[in-house]
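Peer 1: Structures follow.
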Structure 1
Amino acid sequence: MILLVRSLRVSVAIVTYRRAWALPYSLTSLVNQTRRPDEVVVVFKPSGDGSEEVISRFSSSLPIKLVIQREGFVVQAYQMAIDNASGDIILFLDDDAVAEEKWIEKYIELFKELPNVAGIGGTIYKAYLNNDVLLKTQEYFISAKSST
């Protein structure tokens with residue numbers, strides 16, 4: 001008997017407002033994934049900062065589903081992302097964050113290993129921009145040590 005395992009569909013959700021400067025780095029990190037997302041749900045609140053053009057530039061290399069947020073705040077934007085995502089897994093990426101190259105692949109494996117788990121968090125490392133060059137580090141964004 002052959003057991004067929006359906007591959008998990010992955011939606012990446014990005015909520016953005018006034019981050020035209022950061023979006024190219026976030027979206028490029030999705031283009032460079034070892035396992036690309038099945039869709040990228042971008043919830044965009046118009047701001048006139050050029051974010052529209054950045055998103056448009058990436059629409060040929062990523063399966064972007066653009067959702068325009070006309071009112072409300074960030075909580076409503078995240079709900080809009082969830083409501084518009086069609087994946088089995090929804091991964092959230094901040095609009096000023098960069099996903100490491102195996103980010104999607106690693107989360108798929110975690111969810112396969114833990115099928116009854118509904119949510120998983122991750123570690124965040126610092127990165128710096130130096131003359132438009134992204135410098136990644138292994139330095140924790142938030143200290144793993146307690147401050148007490």
Structure 2
Amino acid sequence: MIFENSAGQGGTLGSKFGELGRIIKEIGNPRAKVCIDTCHAYSAGYDLVNAYDDVWKRFDDLVGRSRLKAMHLNDSKTPFNSKRDRHELIGEGSLGERAFRHVMNDERLARIPKVIETPKGTDPTATDARMLERLRSYIDR
């Protein structure tokens with residue numbers, strides 16, 4: 001079972017890493033894992049732009065890096081800490097290019113599967129191809 005973090009809208013659970021950690025602890029199943037959505041994390045108050053390393057330290061402390069099994073890469077249409085789940089194209093929202101450069105060059109995340117859930121527009125295949133190419137261009141060589 002994999003739990004995805006939420007953006008914090010309404011009365012949802014799982015927007016804070018501590019909540020995810022407590023849920024996993026209460027379940028008591030070592031197979032319980034986490035998927036982090038970048039838009040949701042940013043919207044929930046985790047500053048992946050200006051405090052990237054601090055965000056991952058907090059995740060490590062409250063959930064544990066070994067629990068991270070996937071990521072959804074999405075920019076955000078809404079501002080930091082908005083508590084709203086509105087995905088935007090990579091590099092075109094309030095997270096911007098910097099956050100995704102961090103993710104794409106973070107050796108700790110190199111083997112974590114990443115999925116894009118960005119808006120598709122009129123040509124989903126072309127949009128996805130453009131987003132994947134953009135993400136690849138952020139990798140320092």
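Laboratory data are not the source of any read-out in this text; all were calculated from the coordinates shown. Fair warning: this is a prediction, and the values are worked out from it, not measured in the lab. Cβ atoms are built from the backbone, for glycine too; each structure is taken alone.
Peer 1: Using the calculated result -7500 for helix-only ellipticity at 222 nm (-39500 (n - 2.57) for each DSSP H run of 4 or more, over all residues; to 500), pick out the matching structure from 1, 2. It would help to have the intermediate numbers written out before the result.
Peer 2: On the way: 1: -7500; 2: -11000.
Derived from 1, not from the others.
Peer 1: Which structure, out of 1, 2, was relative contact order in percent (Cα under 8 Å, 6 or more apart) calculated from, if the result is 22? The partial results should precede the final answer.
Peer 2: Working: 1: 29; 2: 22.
For relative contact order in percent (Cα under 8 Å, 6 or more apart), the value 22 is produced by structure 2.
Peer 1: Taking Rg/Rh (Cα atoms, Kirkwood Rh), for residues 31-70 alone from the coordinates of each of 1, 2, which one would give 1.00?
Peer 2: Numbers: 1: 1.00; 2: 0.96.
Checking each candidate, the match is 1.
Peer 1: Let me ask you something else. For Rg/Rh (Cα atoms, Kirkwood Rh), which of the structures 1, 2 scores highest?
Peer 2: On the way: 1: 0.99; 2: 0.96.
Top value of Rg/Rh (Cα atoms, Kirkwood Rh), among 1, 2, belongs to structure 1.
Peer 1: Please state which of the structures 1, 2 yields 1.5 when distance in nm of label points 7 Å out along Cα→Cβ at positions 7 and 127 is computed from it. Let's see the in-between values first.
Peer 2: On the way: 1: 2.4; 2: 1.5.
So the calculation was done on 2.
Peer 1: Also, quick follow-up: Given 22.2 as the derived value for mean count of other Cβ atoms within 10 Å over residues 39-46, which of the supplied structures 1, 2 does it correspond to?
Peer 2: On the way: 1: 22.2; 2: 25.1.
It must be structure 1, since only it matches.
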